[in-house]
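Heads up, there are several structures right after this.
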Structure I
Amino acid sequence: MVTIDDFRKIELRVAQIKEVNDHPNADKLLVLVLDVGDKTKQVVAGIKSGYTRETLLGKYVVLVDNLEPALLRGVESQGMILAGSDESGITLVIPEKPLKLGSVVK
């Protein structure tokens with residue numbers, strides 16, 4: 001179980017996808033450049049099976065902003081975007097309407 005204090009440590013922010021690239025070393029991963037308002041971040045995401053580059057560009061997403069950077073198949077990921085999946089596929093968790101980039105999600 002996670003306590004509310006543990007959950008409060010996670011910084012969720014609204015970001016917009018500005019660039020989408022294929023991962024050079026993985027068929028199922030995409031490398032996204034996100035605008036978080038006061039900064040940009042690169043995130044590696046396993047969403048290629050559900051989205052094309054064209055459908056992702058400009059989309060608002062929810063970013064775990066304070067996740068420790070990690071190397072995923074040789075490419076640095078500086079956060080994580082939220083998505084859900086079931087037998088029908090994968091879908092991004094997106095704000096109902098565009099919010100100011102960097103807005104806190106709580």
Structure II
Amino acid sequence: MPSKQSVSQQTKDEALAVAKANQRPGQTKEQTKLIATGIEKGISEFKKQHKAKQREQDKVRKKGRQIKKAQSMIQDNDESVSTAENSSKLPWFLLVLSWLGFIAYFAVGGL
């Protein structure tokens with residue numbers, strides 16, 4: 001069941017102007033009003049369809065932004081993981097290097 005929404009005065013005025021602009025000779029005011037009513041319905045239906053189309057486009061646009069945001073978050077996480085892996089190897093490398101230095105110092109006769 002279609003919802004009863006009042007048609008704006010601007011839409012009514014536009015419909016009446018179109019009906020009067022296309023009025024035929026001998027056409028009564030009653031007929032012109034009926035034509036204007038039909039035009040009002042057409043304008044209202046067009047506006048409803050246009051709004052629905054815009055809502056759908058907004059949903060698609062919003063979903064695209066969410067996907068891009070998720071992809072950038074994943075990429076940032078991948079970069080931080082690889083950086084963390086590289087930085088976790090550095091302390092071990094320094095530890096091994098220092099032990100090798102101690103061994104070389106004592107082997108050469110440092111004590």
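Here, each number is a calculation from the coordinates, and none is a lab measurement. Owing to the predicted nature of the structure, the values given are computational and were not obtained by experimental measurement. Cβ atoms are built from the backbone, for glycine too; each structure is taken alone.
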When relative contact order in percent (Cα under 8 Å, 6 or more apart) is calculated for structures I, II, the one with the largest value is I
With Rg and Dmax of the Cα atoms in Å coming out at 13.6, 39, pick the structure among I, II it was computed from. I
Suppose you compute distance in nm of label points 7 Å out along Cα→Cβ at positions 37 and 61 for every structure in I, II: which one lands on 1.9? I
Structure (I, II) behind the derived value 1.5 of distance in nm of label points 7 Å out along Cα→Cβ at positions 29 and 69: I
Of the structures labelled I, II, which one yields -1500 when helix-only ellipticity at 222 nm (-39500 (n - 2.57) for each DSSP H run of 4 or more, over all residues; to 500) is computed from its coordinates? I
So if we calculate mean projected area of the Cα convex hull in nm², for residues 21-76 alone for every structure here (I, II), which label has the highest result? II
